[in-house]
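Chemist: Below you'll find the structures, each written out as structure tokens.
What follows is calculated from the coordinates using simple rules that are stated; it is not laboratory data. Every value quoted in this text rests on a predicted model; they were computed, and no experiment measured them.
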Structure I
Amino acid sequence: MAHRYGGTFKAKLFKYAGPGGWHFAPVPKKYAPPVTHGWGRTPVTATVDGHEWETSVWWDSKSKRTLLAVPKKVRGAKGDGDTVTVRITFSTV
């Protein structure tokens, strides 16, 4: 039997230092899924400010937190320091 987990929360976007400069939303511990795949990855369904897509969150061992990459096509004009509303759901078997 599969169980669905996750939740809705507010997150402040931050731009990861370095080449490429991806934007991420930190996932609070109470909403973070366990790592289920290699590289600290867990597949999720994410919704940011009403835009839903299938993606993965990653456990970042440097910062000791789970991160959701938020692509430009989802975040629009929002960027580093802006707040977004995030919902993630994931299933365990």
Structure II
Amino acid sequence: MTKSFEIEVYGQRYTIRGEAEEADVQALARLIDERMRTLAAGMKTATATQLAVLTALNLAHELNQALKQQQESLEEADRRADGLIKSIKDTLGGSSSE
């Protein structure tokens, strides 16, 4: 069911409509607001739009890094599983190349 609620980011109020949980969206809005304010504190002059774009780029970079790390972890788990399967086959005397 579509819901409607308001969030506030960097002093601007936005009406959000969708099926997401309000608490989840509010938490994301707080995260974005905090990131924008942190960036603003370190910059002499920046518009809200510039801060929003920089925040989006920073969050996209973090997401990309997390996805890469997850992929590397999955690949490592696959390698270990393959090694364990080979070891079990060798131990049981049923080694066959696949």
Structure III
Amino acid sequence: MAETNVTGILWWKPKQWEKAKQISSDSHAFDETYQDWKNAAERALKNFNDLGFKVYKIEIDLDELVQWAQKKKIPLDSKARSEFVYMKVQKHHKSQSN
């Protein structure tokens, strides 16, 4: 059986995106608006799907992400968000495979 490439995209709700932009250490790297971010995320989702990836939209609770980053003593930045999404994808994919 062929392995399926799996990835995840952090999927923000508008208010969560606004708050994350305000509190992230890399807020300068955020898109100008939520709609700009959403358009880019939808293009990325399509590109991954076109490449044959199984893509999970990972809607997160910002408070959970903040607590997780604080517990790990890491800044809330793109690296932390990616690591958090990766962890969520692993858990979700594992539960879907069983």
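Chemist: Name the one structure among I, II, III that Kirkwood radius over Cα pairs in Å of 17.5 was derived from. Before the final figure, lay out each step's value.
Modeler: Numbers: I: 13.4; II: 17.5; III: 14.4.
Going through each structure in turn, the value belongs to II.
Chemist: Quick check on the output: -19000 is helix-only ellipticity at 222 nm (-39500 (n - 2.57) for each DSSP H run of 4 or more, over all residues; to 500), derived from one of I, II, III. Which one produced it?
Modeler: Answer for the origin of the read-out: III.
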